[in-house]
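As structure tokens, here come the structures.
Where a number appears in this text, it was derived from the coordinates with a stated rule and is not lab data. Everything quoted here is computed from the prediction, not taken from an experiment.
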Structure I
Amino acid sequence: MALTHGEAPAPPPVTHSADDADLGPRAARTREAILDAARKLFLERGYAGTRINNITDACGISRAGFYTYFKDKHDVVDVLGRNTYADCLKVIGEWDTMARPTTYEDIRAWVKLYFDFMDEHGAFMYALTQSGPRDEEFRATALRLQLRVWFLLGGSLRGRQKAPTHAPEALGMTTLAMIEQSWSHLRVRRFPVAERDVIDMMATSILRMLTSPAHPDER
């Protein structure tokens with residue numbers, strides 16, 4: 001799917017099932033326990049290798065209890081995906097609150113915030129890239145969401161660049177790829193590199209990207 005520069009991809013329609021209704025405290029805790037268990041199991045076993053009984057065993061409920069909150073395993077993925085997308089938009093939106101000109105300290109705080117987001121949702125995101133639902137509707141929706149996140153972040157960064165890029169979606173993609181891959185090296189592959197140093201380097205890279213002169217092809 002190619003984007004016309006300057007146009008954000010439209011978000012897909014959001015469908016709400018009965019489990020989106022307000023729940024009491026106990027029910028909310030049970031539903032969250034199911035989501036937490038599924039998130040961890042998807043990382044360990046993959047989507048295809050995780051069965052409903054694995055999820056119920058992990059959080060200590062019956063299959064009937066599971067079906068009180070979710071229609072099936074795919075429904076769990078949909079809810080996790082919506083939560084991940086909503087939280088990601090909140091982190092991206094932090095750029096709208098930053099002072100101008102953007103300082104190194106502002107950028108470093110944002111990179112740390114995105115790392116915190118990945119600590120909560122990265123395992124789920126990583127699991128889906130390895131083994132997620134294969135139906136075309138799910139894949140198309142995931143692509144549209146990803147493209148929109150890239151475009152929104154790229155647009156925020158472009159608005160602060162000394163020499164604005166013509167391709168905000170590419171700017172957003174490469175920025176998040178840098179952060180997410182670094183997070184994966186530290187949290188998933190557990191490379192012995194100090195997180196502080198990694199965040200420092202990423203903040204420096206983003207600051208240089210904002211303050212550097214135009215690329216020869218964009219002059």
Structure II
Amino acid sequence: MKITIQSTRDKSYRFTVTDEAAIKEIYDILASAKIGKEKTTLEPDYIFEIYETREKVNRFYYVTGIDKGNGANFYSDTTNYVVSKRLDNDIIKNFWNIRKPIDVENLYYESLYNTLEKFNTGENSSKKIGIDLGNDIEMTKFQLSINLMYFEERLKNMENVSLVKNNNADQFDIIMKVSTQGYTSTRYKAIVTFEETKGNEKPTIYYISNTYEQGNWKINILDSKPKDF
């Protein structure tokens with residue numbers, strides 16, 4: 001009858017598929033899925049609810065961007081499947097109705113990494129820094145598990161830095177918080193705050209003000225708020 005697709009990180013991002021052609025396309029992709037022995041260890045990005053009838057609803061969890069080598073990426077409480085990336089590339093991306101920044105997946109994490117490099121010097125490099133991305137409301141819809149995994153891998157270059165997970169913020173000396181202020185297809189703005197978990201030191205604040213020019217992103221990490229922010 002219909003299929004609803006809900007982001008696990010942004011509860012406001014939910015859409016319903018009722019068009020027969022779109023439902024058939026999703027059906028064809030799922031029908032070609034292979035049984036997976038074990039599901040991926042990554043957190044799901046979307047929840048699919050497939051309505052066969054008003055009363056019969058099948059719920060599945062979906063992790064985008066991975067292949068069969070990473071485990072089953074479409075699963076329920078009882079079954080695990082390996083689904084083609086077409087489900088994301090051909091279906092989900094067609095429902096984006098916002099002007100997201102070009103190549104936002106790379107832009108976002110590259111900007112955060114550059115900000116960390118700017119802050120993580122001197123005495124700060126000897127302190128444990130936790131990155132809290134869960135409250136960056138404007139960007140949660142773009143935070144996918146596969147990209148977070150790659151970001152974590154890159155963070156290993158900084159031995160004192162890691163993501164905040166499972167409410168473990170109290171294990172860090174400093175928490176990095178991100179607040180996206182706005183974006184278009186060619187502009188991205190955010191405020192990054194580094195706060196000590198103990199002590200009364202004033203937080204350190206940076207302003208990310210990026211622009212897309214001549215086919216490339218110009219990343220700007222500033223100590224003070226720019227006039228056009």
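Computing mean projected area of the Cα convex hull in nm², for residues 89-160 alone gives 5.6 for which of I, II? Mind showing how you got there, number by number?
On the way: I: 5.3; II: 5.6.
The read-out was computed on structure II.
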For 6.6 (mean projected area of the Cα convex hull in nm², for residues 105-208 alone, calculated) the corresponding structure among I, II: II
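If you work out relative contact order in percent (Cα under 8 Å, 6 or more apart) for I, II, which one comes out largest?
Working: I: 25; II: 15.
Looking at the calculated values, the largest one is I.
With helix-only ellipticity at 222 nm (-39500 (n - 2.57) for each DSSP H run of 4 or more, over all residues; to 500) derived from the coordinates and found to be -21500, which of I, II does the value describe? Spell out each step's value before the answer.
Values: I: -21500; II: -5500.
Computed on structure I.
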